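Presented below are the structures under discussion, each in the form of structure tokens.
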Structure I
Amino acid sequence: MTARDVRVRWGELGGYVIALGGLAALVCVVVLPGTPYLVSLAAMALGLLPVMLAFYELGGRTPTGLARIALTLGGAAVLVFAGDTLALAAGLVTFDESRAATGAFAVVAGAMIVYGLWLAIAPILAGDWLTPLPRWLGVVAGLGWAVAGLGLVLGGSNHPLVAPGGVGYQLLFPVWGLVIARLFGAIRSEADRSQLRVE
């Protein structure tokens with residue numbers, strides 16, 4: 001198994017983590033708000049890390065140097081978001097969501113903007129391996145993260161941008177995770193079949 005195959009396989013698993021984390025977050029926001037919801041949200045975001053690596057491995061129209069910078073910034077933003085979200089769940093930090101984001105809340109919102117922009121732009125620049133549905137669903141889901149984060153920075157959870165952004169990241173992002181996982185699975189299966197034909 002090549003390094004490419006391993007990264008695509010991890011990307012597939014990451015897509016499923018996004019989908020399952022998103023489903024858990026949707027259930028928890030209604031049934032178990034608070035810590036279970038925050039943990040589910042962090043898991044959903046962390047699922048994006050192996051997906052980012054698979055995108056980088058499969059390539060596209062971005063020069064390698066810029067792709068590495070985007071991967072580094074996007075990955076760091078995911079880790080910051082997940083870390084702060086888990087710190088909130090553990091009671092180590094507090095957020096005043098009713099006001100424009102400051103402190104740790106501003107860090108979370110900024111991280112949402114950064115990796116939301118990665119998710120909105122990376123599919124546009126990806127190669128022909130990325131089919132239209134995951135390409136454009138990723139763009140919309142990424143914009144959802146970024147727009148919600150911007151709304152939090154500008155006015156807190158009641159800002160008008162937060163609700164439409166929430167549709168993007170709480171509903172469409174998990175669907176995108178499932179779609180991208182299935183695509184990575186198909187790419188991996190085709191690579192396995194090609195290897196068998198060569199042998």
Structure II
Amino acid sequence: MSPHPHTIDDGAGERITFVGIRRDERGEYLEVRNSVAPGAGPPMHVHHLQEEGLTVERGTMGFRNLGEEERGAQRGESAIFAPGVGHRFWNAGDEELVCNGYPQPPNNLEYFLTELYASTQRNGGKRPGLFDGAYLSTRYRSEFAMLEIPRPVRRLLFPLIVAAGRALGRHRRFADAPEPVRRSRPGDGV
């Protein structure tokens with residue numbers, strides 16, 4: 001993990017600065033700052049194990065939970081996304097959207113997004129490289145899911161792409177990848 005603060009850029013209009021690990025009465029969280037160009041923002045996704053919160057500092061944020069109507073937030077307003085709830089947010093205005101926020105607990109979000117954004121930038125800002133996207137989505141599926149990618153692709157095709165990539169040695173770039181955080185199940189003592 002890079003020292004804090006450090007900034008990543010997806011090449012498509014979104015930058016995230018990882019400010020640092022903080023602690024409150026609920027435990028550790030990762031303080032972040034997002035800068036999002038008009039119309040840009042992440043696709044529908046889910047953090048299985050984390051709450052995500054964003055507070056608008058400047059601009060207009062649109063956001064939506066899966067299955068719900070679109071909403072908006074202006075300067076000083078917040079959106080909180082519960083663990084396991086599919087959501088997305090975007091810049092709904094004409095100027096840069098700047099938000100302060102957090103995922104709680106931090107888990108592997110910083111690593112996941114750093115690698116995903118680097119791959120997206122290498123591929124012209126459209127989407128991550130096929131192997132990179134498949135590898136990261138498969139390795140960290142207990143933590144995150146990109147819901148705009150159909151479930152059969154995530155569950156069946158991505159593992160095949162990862163296997164082929166491993167055979168070709170493409171996985172070596174992820175040699176320092178942290179272990180995924182596993183969901184605890186009732187009765188497993190975790």
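For distance in nm of label points 7 Å out along Cα→Cβ at positions 33 and 161, which of the structures I, II scores highest?
II
Starting from the value -27000: which structure in I, II was helix-only ellipticity at 222 nm (-39500 (n - 2.57) for each DSSP H run of 4 or more, over all residues; to 500) calculated from?
Source structure: I.
With relative contact order in percent (Cα under 8 Å, 6 or more apart) computed per structure, which member of I, II shows the largest figure?
I
Tell me which structure, out of I, II, gives 4.0 once distance in nm of label points 7 Å out along Cα→Cβ at positions 9 and 25 is calculated.
Going through each structure in turn, the value belongs to II.
Rg/Rh (Cα atoms, Kirkwood Rh), for residues 17-112 alone was computed and gave 0.95; which structure, I, II, did it come from?
Label of the originating structure: II.
Bear in mind that the values in this text are calculations on the coordinates, not laboratory data. Keep in mind that this is a model prediction, so the values were computed, not measured. Cβ atoms are built from the backbone, for glycine too; each structure is taken alone.
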